[in-house]
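Bear in mind that the values in this text are calculations on the coordinates, not laboratory data. Everything numeric in this text was worked out from a predicted model, so none of it was measured. Cβ atoms are built from the backbone, for glycine too; each structure is taken alone.
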Structure P
Amino acid sequence: MLLDEAAQVSEELYYSVRPMLAVSRGRLILLLTPFGKRGFFFKEWSESKAWKKIKITARECPRIAPEFLAEERLAFGDWWFRQEYLCEFSENVDAYFSYEEIEAAVSRDIKPLFAPDGSLNV
């Protein structure tokens, strides 16, 4: 199964299609450029060890001229250019807190209010 522009795919769709591979033992391939430090793809890329991860930037592609990239950087601006051409997971442009600040504020020691089955965690 191939999900193109996977950073734009909803988490609901991603988690819905994964079981389709259970019987066939097929492969799931995610193609994309990052779209900020959010969503299932960022989590899979930054945390999972189960994936073969390949990163190729526009500068590594011999078919893309450096002059074109320079023009695109001017046209897109630095944030969009780094995301679309350099495959960087950048902070969201409208984020008040950085991803690292939010992660530092979260405690993994606190039990969630609800259990996975929806019942109240007591």
Structure Q
Amino acid sequence: MAQLTLFDSRASVLADDERGRIAYIPGFVDDPTASAWFTELRREVKWRSERRTMYDPGVDVPRLIRSFRLDQPGSAPDAILDAERRVVERLDVPFNSVGLNLYRDGRDSVAPHNDHLSEIVFRTCLA
């Protein structure tokens, strides 16, 4: 499947079955807002690197990461709070945290993984 652009003009439901629904909402964030959010997050977030135990010595995670609790006032940047507000207004579902990944160049990546699916509560909404 080709990578979907965030700025496509067609709506798509990518999956809808007993495990859940994945909907792609084009134009949900306009170009100027997305650019402003990216600039703010790139500049203001205190990104961190991690190591993961995967082989004997462990490996560097090939990207920078950061997470924020949304239920702790003042802990998340304005861009995150604006995104949260928009998503909550659209879905009418509360969220308690957000995770960010910063891919710095063509060498950063993410491998296929399951995000600890056993820990996800049934009917939990991920945005």
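Some observations on this one:
- If mean count of other Cβ atoms within 10 Å over residues 23-30 is computed and equals 13.9, the structure in P, Q: Q
- Among candidates P, Q, the computation of helix-only ellipticity at 222 nm (-39500 (n - 2.57) for each DSSP H run of 4 or more, over all residues; to 500) that gave -10000 used structure P.
- If distance in nm of label points 7 Å out along Cα→Cβ at positions 39 and 79 is computed and equals 1.6, the structure in P, Q: P
- When relative contact order in percent (Cα under 8 Å, 6 or more apart) is computed for each of P, Q, the largest belongs to: P
- Structure (P, Q) behind the derived value 4, 16, 20, 19, 16, 14, 9, 2 of P(r) over Cα pairs in 5 Å bins from 0, in percent, for residues 47-102 alone: P
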